[in-house]
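These are the structures, in structure tokens.
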Structure I
Amino acid sequence: MAKALVVFGSTTGNTESVAGYVAKTLEGEGMSVDVKNVSGVQAAGLADGYDLVVFGSSTWGDDDIELQEDFQPFFEELDKANLSGKKVAVFGCGDSSYTHFCGAVDAIEEKVGQLGADVVAASLKIDGSPEKDEAVAWARDVFKNAA
């Protein structure tokens, strides 16, 4: 059975909700899924033993791209996560009224690509409160492309 890891950083709960929708969808497709809050994980060796890694972070800040506060230190250590050759997908929640709408998603996607990960689906950027149907459809696409 393929194994997936969903790592999220959430301040208001929106990104956490999406992480839950993604995990349940991947499980429904037959994957074994671990869901972890980024505040409780270390980057070193994170991807070991997983076929798919999904990252989720909200974006803050109008002048600069700011990852969710718990995600920032993890992001700085991401090169230790053994992502080379791993299938990866990225999602996030933000506010389209800000200059860098879901800029954290772009930053994470760019970095995992530089680390040799195989980004398997276009990132999911959610404006405001998440809608379950949108997250489920995206997670199904991620699963299909990761299989």
Structure II
Amino acid sequence: MSSNVAPPVQKSEDEWRAILSPEQFRILRQKGTERAGTGEYENTKDDGIYACAACNAPLYKSTTKFSSGCGWPAFFDGIPGAINQHEDRSYGMSRTEITCANCGGHLGHIFRGEKFNTPTDERHCVNSVSLKFSPDPNVKSEA
């Protein structure tokens, strides 16, 4: 798990509300979750970079995205240093929350040991609303 160091980008709730849509604010700043199967990036296979929708920090390469059937975009690893992990004991369970290392925005959760055919045996289950995709032909997806 990462340390409790404050992220570099700090804004007030009013500043975040001014730049995020109500749904982005609910998920990124209030740790909400979008409904399964409704996200824009769940099934995308384009080559490029997924960045934080709040601060534009690069988080994931399309080469780490895979189809998990979970209803949210799934990645097996993030860009080194881009994502922080925190213990989340909400809703009576223990999970690993993932946040943007640059602004602290809530991305989703990591699940381990599910035996997907990935190099890390991890599934970063990420809300589409937390992401912004930028095509990049130099980042080639396998699927």
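For the read-out relative contact order in percent (Cα under 8 Å, 6 or more apart), a value of 26 was computed from one structure; give its label from I, II. Label of the source structure: I.
Matching task: 1.7 is the computed value of distance in nm of label points 7 Å out along Cα→Cβ at positions 39 and 79. Pick the structure from I, II. The read-out comes from structure II. Given a computed value of 42, 33, 24 for Cα extents along the principal axes in Å, which structure among I, II does it belong to? The read-out comes from structure I.
Source structure of the calculated read-out (helix-only ellipticity at 222 nm (-39500 (n - 2.57) for each DSSP H run of 4 or more, over all residues; to 500), -1000) within I, II: II. When mean count of other Cβ atoms within 10 Å over residues 95-102 is calculated for each of structures I, II, structure II comes out greatest.
Every number in this text was worked out from the coordinates using simple rules, so none of it is lab data. Note that the structure is predicted; figures quoted are calculated from it, not measured. Cβ atoms are built from the backbone, for glycine too; each structure is taken alone.
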